[in-house]
Structure P
């Protein structure tokens, strides 16, 4: 699970990069579980299982804290991907 220090470092790294604000907010919205308040959590953070899965697939074990540079790279990639227009849903063809 991510510790509070890591969250603060991530937030600080994004705050100084205004070009990534929209991408960061978009990703944060996607990571927040639906109806997170019903789980007893006081903050809208991703589930422990999801974080452990992502850390295991990225770094080999779930206890690793993410590298700030990796998160920034991911947000920049996400921003670029969304700017290409490929993220929009395809509209069904009219027959």
Structure Q
């Protein structure tokens, strides 16, 4: 399982970097290639972190719901909290591209 996960993260990282290089090649605004790679990393890594967090919260929440049905609302709130990581990553990526 660790090998599959490491391969997935490696492919995702290579795609983020290659898209950053492709965006930098087409950009005529005079920005450095590092701006686009930084923007892609901000968005991509925040999305990966959110997926990891929601996987852990979801599996623990399913186990908790099997034992006690009154925990439904707190578990839904806990599942919604990691989404703010993606929103913040998008805001940072947007700010990097603008300034």
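9.2 is what came out when mean count of other Cβ atoms within 10 Å over residues 36-43 was calculated for one structure; which of P, Q is it? Write down the numbers at each step before the final one.
On the way: P: 9.2; Q: 20.6.
Considering all the candidates, the number was obtained from P.
For which of P, Q does percent of Cα pairs over 22 Å apart, calculated from the coordinates, equal 38?
On the way: P: 38; Q: 46.
This value belongs to structure P.
Tell me which of P, Q gives -17000 when you compute helix-only ellipticity at 222 nm (-39500 (n - 2.57) for each DSSP H run of 4 or more, over all residues; to 500).
P
Volume of the Cα convex hull per residue in Å³, for residues 12-67 alone computed as 65: which structure among P, Q? Write out the running numbers ahead of the final one.
Details: P: 105; Q: 65.
The value was obtained from structure Q.
Bear in mind these aren't lab numbers, they're just calculated from the coordinates by the rules spelled out. Nothing here was measured: the structure is a model prediction, and the numbers come from that model. Cβ atoms are built from the backbone, for glycine too; each structure is taken alone.
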